[in-house]
1. Taking FRET efficiency 1/(1 + (r/R0)^6) of positions 72 and 152 (r between Cβ atoms, R0 = 30 Å, to 0.05) as the criterion, which structure among 1, 2 has the greatest value?
2. Can you say which of 1, 2 returns 13.6 when mean count of other Cβ atoms within 10 Å over residues 32-39 is computed?
3. Taking distance in nm of label points 7 Å out along Cα→Cβ at positions 80 and 192 for each of 1, 2, which is largest?
4. Tell me which structure, out of 1, 2, gives 1.8 once distance in nm of label points 7 Å out along Cα→Cβ at positions 56 and 88 is calculated.
5. Can you spot which of 1, 2 the value -25000 was calculated from, given it is helix-only ellipticity at 222 nm (-39500 (n - 2.57) for each DSSP H run of 4 or more, over all residues; to 500)?
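Each value in this text was obtained by applying a stated rule to the coordinates, not by laboratory testing. Because the structure is predicted, anything quoted here is derived from the model rather than measured. Cβ atoms are built from the backbone, for glycine too; each structure is taken alone.
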Structure 1
Amino acid sequence: MNVDTIKKLVLKRISGISFAADHDFTHAVRVVNYALFIADKLNADKEIVTTAGYLHDIGRIEDKGEEKHSLNSVELATAILKDLNLNSLKAQAILEVIKVHSIEEIGKLERFSKEALCIFIADKVDGLGAIGISRIFLEAGRKGRDINKTIEYVHEKYFSKEEKIMKIAKRLKLTEDLVGQKILDRLKFSKKFFNHLIEELEFFNKTLHN
């Protein structure tokens, strides 16, 4: 089954579902695009990568919450996969990729399949650069985080995770071509932006208090 067919079938099934703006279907499309680039490098199964990529965040339905969104996504994806007429082994592989795409223990990542690696890295790459910053503030607004809490979140969780992902990407030689360099540039841009934001806040806070 080709990529376009999978996309059309998934879009048909999720039409009318309300997703959080920071994890909408455009995010899934970007994840798939980059994951397919990684799949070429790792010789991963593109059908698994494509299907899992489009479905990996389907559990982030606004009225269902997102604390266990990976498991929610697996549950919802199971029904959708039946419509794709995939064999049971391939369907199970797709569900496994969805299940592990948001694991916190990054050290465990390389124990999983090539396809899981593709989606995990691509998902985190979409959190970088101008796109990533936009998504961070969309999420902050949704969760009621102010600027200071967002900066705290970024430095405590975001950058440490992204830097570990980049180390894995370098080890897999995913950063050696033009696309890879663009990804590294996005990480640098994100750091520069938040450092500048902190400087602005500190400067004006001091100025206003003097």
Structure 2
Amino acid sequence: MRRQQIQDVAKKVFLEKGFSSATMEDIAQSSELSVSTIYLYFKTKDELFASLNLDTLEFLHKEIEKLGNDNEIPVEKKVFLLKAALLNTFRHDPLILRNILHIQMEEKLQMISKDLLSQIQSLTHKCVKGMASLFDEGIKEKKFINEHSMALTDIVWSLFTGLVVWESSKNRLNPNKDFLESTFDLAFRIFSRGIQAERRE
């Protein structure tokens, strides 16, 4: 309960101040706890920041799992609904990209406990496997081009993360312009057409 309280407050502080400017003291003050109490649950600011991935990855995994388990939806529509699942995850936690890029840095990995890192890796594997299984289903049904499902998954993930980073940087320059959803929708429509088996030359 208290761990979740700290994470909820930390998420708000990181969003407001950014990772570099936010301190454990800021988080302690906002959560009305002592700094020493924060350190009982998280040994470093990096570990606290990285721990926010668990909630986000759990959310994404449930979204993907829901799609994979629905046998009533045609596979072509499932893949298109994957776009909505990714956008829902971003809305759930706009810090997602910063978190992921942050923990991918080698020096940051050394500041995260083995247990937390193992949990993040396990959930990441489940998310990737879930996305790949959607493409496997389409390939098996000869609806999609016969390419490796992991390669298609990498393309979708790179497309999504790349656009989030790019649109976020533009949004900082002009907060009144936010084209993430419309741009991702266009990009995903182009991708979806490209993987249709009958369109392959």
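1. Checked 1, 2; max of FRET efficiency 1/(1 + (r/R0)^6) of positions 72 and 152 (r between Cβ atoms, R0 = 30 Å, to 0.05) sits with 2.
2. Checking each candidate, the match is 2.
3. 1
4. 2
5. Structure of origin is 2.
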